[in-house]
Structure P
Amino acid sequence: MHIPDGFLDAKTALSAGAIALGGLGFALHRAGRTLPPRRIPLMGLSASFIFAAQMLNFPVGVGTSGHLMGGVLAAVLLGPSPAVVVMAAVLIVQCLMFSDGGITALGANVFNMAIVGAVGGYAVYRAVCRFIPGLRGQLVGAAFGAWCSTVLASVCCAGELAMSGTAKASIVLPAMVHIHMVIGVGEALITALVLAAIARTRPELLSGFEAPIAAAPENEQANPIAGRPAFGMSFLIYGLLISLGLAIFVSPLASSAPDGLEKVAELIGFEHAAAENPVLASPIPDYEMPGFSSAALATAVAGAAGTVVVFFLALLLARILTPKASSV
């Protein structure tokens, strides 16, 4: 659902960019107050996993593919504000390094997927958890919230396309919603499966914590879950290796079919509106590292590079937001 250069007019791109900038600024401020120091590694790992997973397009129908958006997954693990920061980091790296989403549409993409998708889906997740207690409620809520996040983001994307005059609202809205209702099923399943696996290995990660962090006594580490050990270096390394494995070994096998937005553009007939060349050239266009004769190897190397960059960018942001955190 990454909008390329050319799909949005100036007024829509600037309006979405201004809203996204305000939302991201609030998320940065809020994350600095709510992100427990012990979850700093999880912020980097969430970003690297989501980046790698977004490279794994799965078929959802004849000639169409989808991929994990990941906003709800990050929000369940980190809280909505840190999730917005994580998603924004992923989208910025995708745009600047790989030309995945145009620089002129970056604000719209952050608004749709990082703010509306993550926060809107998390709100659904929390609502479901109030009615269904325990782990079952968390998994059901995360799955339904993830599905809703995909649909909500597609509605916003369709609205931006209609406001830009790229396509008629009466045509593009149902087309975007229908195709992303199907893609959302994949989003829901992947989110629930990942959280179920985490529940078996690190169940404390699914505990709620979105509240200002109270100062800990001098001889204690700030820890919102009493008695739980902080993340160790082994957790950090293994998590990053798993993300790298997805990017290196699985991403070359991803479906090459167009994603939901590309398919809708093809069906309605506005694919020609995309700029022939991105406004800002990227060093690794289309997720293929230059200099490799093998397309699979070029994709694997590009995916590994992006995974590492996203990991350290999110980790750096987390460190800046929580400067008093203890070392991992």
Structure Q
Amino acid sequence: MMPRFSEQRQDGFILIVVLGAVMVLSTLLFRFSRATQIRLDTTHGLYRVEQAWHCARAGLSIARAAVADTNDVCVEQRFDGLFKGENPLPVGEGTFLVRILDENGLLNVNRLLDKTGQPDRMRVDQMLRLIDLLNRDGGGNERISYGIVPSLIDWVDPDGEVTHLPFVERANRGAEDAYYRGQRRPYRCPDRPVDTLDELLRVKAMTPEAHGRLRAVLTCYGDGQININTAPMPVIMCLSEQMDVALAQMIVKRRQMRPFESVAELRDVPGMTDKIYQAIRDSITVWPKMRYYRVISEGTTDGRICTVEAVLFRNRQAGNVDMLYYTER
């Protein structure tokens, strides 16, 4: 009897060992399967992201071709609605949205100085009014400081003297090398024109939120003459202290029907007075000497969104389109 009982115990022990081994193997297989699935999901996600990048780059390529194909892509009727960032266009397994801004229709931060290197009062006032407009329409957003204006002047002017704007009550002093060298991560004040708007994040008083709101209405390209055929409402309204919303809207309405062929045509816009016309005519144009465009292309694939941004220069002499700036985000 004892041997049979011993054999039964041995068989039971072996069964327990086998069951334990099966459980261990099952656990290992589950973990392996889970890890494999995670790797597959990650690979699929990366594949979709790469597809979204390709969609965004395709949008940029189409915009670049359009810029090369016409004198002014922003007012050409055959492109009306195509480059306003409103209608997604299919490409491959995804879509893209493209928005083109005319850099010549924006306020140029490199033109806050006149030809003698001194602050240009007309453009300084325009910049201050632009800040007022953005603050007024900013809702609950952080207020943009006037201090950005004298700081921008010091950033681009060649001297080492701190700019003071006596006609501004608050935040009227700029910053030169001593201020920037005193930061936790010191750097120099370049004392030269701005190359890209991203550079403005290093300017005193320029917060990331202020930069995000200002970069839609500022540029660092061109001769400073504002293209009245493409300028957004805030830029039109900052041109003169007498320019109100109604007149700015009339200008936009008139150019939508037919682009201005000359600056003098502004005289015929309802609400335009001779005083306002005389105040703005020297700072605007309808035929920019050089064409600069900002292209923002957003690619989407299976919920993944990727954006590329570039600044294009239509080089008439060389007959091509140069890319002056490119970033991905």
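Just a few scattered comments:
- For 2.3 (distance in nm of label points 7 Å out along Cα→Cβ at positions 150 and 190, calculated) the corresponding structure among P, Q: Q
- Per Rg/Rh (Cα atoms, Kirkwood Rh), the highest-valued of structures P, Q: Q
- Parent structure of the calculated result 27.8, given that mean count of other Cβ atoms within 10 Å over residues 78-85 is the read-out and P, Q the choices: P
- Top of P, Q by distance in nm of label points 7 Å out along Cα→Cβ at positions 238 and 270, largest first: P
- Label whose coordinates, when relative contact order in percent (Cα under 8 Å, 6 or more apart) is calculated, return 32 (choices P, Q): P
- Structure responsible for -20000, with helix-only ellipticity at 222 nm (-39500 (n - 2.57) for each DSSP H run of 4 or more, over all residues; to 500) calculated and labels P, Q on offer: P
- Value 4.9, calculated as distance in nm of label points 7 Å out along Cα→Cβ at positions 54 and 254, assigned to which of P, Q: Q
None of the figures in this text is laboratory data; all of them are computed from the coordinates on show. Being a predicted model, the structure only gives us computed values, none of them experimental. Cβ atoms are built from the backbone, for glycine too; each structure is taken alone.
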